[in-house]
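Take a look at the structures listed below.
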Structure P
């Protein structure tokens, strides 16, 4: 019997690559996105079906799960990939910007996870794969809000694994490094104050580091392969760092004192 996976944020980047990867391996794929009517390629893949799902809308999440279960009967894996990045000067960020970031990256992920647990508990198991970031365990300048969401996802998921393990549900955290996706382009939300130039030099240096990281980033396909591995892993492994420089940099952060780490960051960003 074919296995079935639900993937959020499947219209681009890592989510899209994951759809292709699962489809090539013979899975049935529920590829979800806010506007499936605009998609004209994924539905041509074998056993890929498009569904409308907006993680920021609870009714949309619930409705999508009803339709997907009606179609496939059960879910073997759910990939929480939908999300985007806010960066910039925190002082200039409005409540609206902050709330929108959390509503997608944290609350949206929680909404999907909650519905996934209901289905998997009744079916005695499954894997829930949360696409987090190496930025869920380390932090860089000008990403305070984004890091806040990813640290929240990490803590939420690490705690949640204990309560769902009894139902044979496994929680997995994918922690990508810099990946060549629209995170560095179209989907980016950047905030800078227009009432002061006090941050201009700092922002200029940080932007240069960000652009260089994006240029050197790994492919979304590499992350997709890690997602498939996590979705099929029956072990208790929780975290899967993937893509340069995530594995090395997370190891470094774990073994050196914070004062050393802070010095490395400040040197990289040319901070005094």
Structure Q
């Protein structure tokens, strides 16, 4: 049975890992998912399954995780498992390795395409990679070797990565006495954010006058309302491209004359 020995959890927490068609969470698709649910009472369960992404798996990606088009040809689509998977995550916190930057955005986009609004609002997010990179910047394989004294066999298979992540997080909590031992504070440690960010990726920020400004590219520092009036094509471009959904919504709202207020 898989356990966390050094972290108290007030409700179920799901560790998960995705193997995908590529590295862009906005457009790539899931080909394998592993979920491990840990309960406050110590019980746990782990499930792994492959998914037909509906698009070809690039050869360079197959070289990493070993999953080919023919391996998933007869597997269900994400839409076919979306309802049960959404229910599995219900009322659970979330953990994993690099989940904040990659796995969670990819999962949210898959759910959106399947017609579900999978939200991380109200959940605690724990990322063992964030902790590791702050303490010992290395890869998951190196983290497993460093903290657990073992070589990570079958790296880049979803189940091996999930099990290694659980072991690494548990060892991190034991090794670093300064790390918080409760889920709320560990969530804050894993999710530092700039209070000036308006969207989750910081494409728009508040300036010193609490006005919304563009925070990247050649328009950096320009008021959002001025961009909407003088350069609406920039906002139209943002709305079409692979930006985070909350940033795209701000751009679309600005085009319609609606601006965020602090």
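A value of -0.29, -1.14, -1.23, -1.30 was computed for log10 I(q)/I(0) by the Debye sum over Cα atoms at q = 0.07, 0.15, 0.16, 0.17 Å⁻¹; which of P, Q is the source structure? Answer by label: Q. Structures P, Q were shown, and FRET efficiency 1/(1 + (r/R0)^6) of positions 104 and 200 (r between Cβ atoms, R0 = 25 Å, to 0.05) at 0.30 was computed from P. Ranked by distance in nm of label points 7 Å out along Cα→Cβ at positions 64 and 176, structures P, Q are topped by Q, which has the highest value.
Starting from the value -14000: which structure in P, Q was helix-only ellipticity at 222 nm (-39500 (n - 2.57) for each DSSP H run of 4 or more, over all residues; to 500) calculated from? Value -14000 for helix-only ellipticity at 222 nm (-39500 (n - 2.57) for each DSSP H run of 4 or more, over all residues; to 500) corresponds to P out of P, Q.
Taken together, the values in this text are just the output of simple stated rules run on the coordinates, not laboratory data. As the structure is a computational prediction, the values presented were derived from the model and not from experiment. Cβ atoms are built from the backbone, for glycine too; each structure is taken alone.
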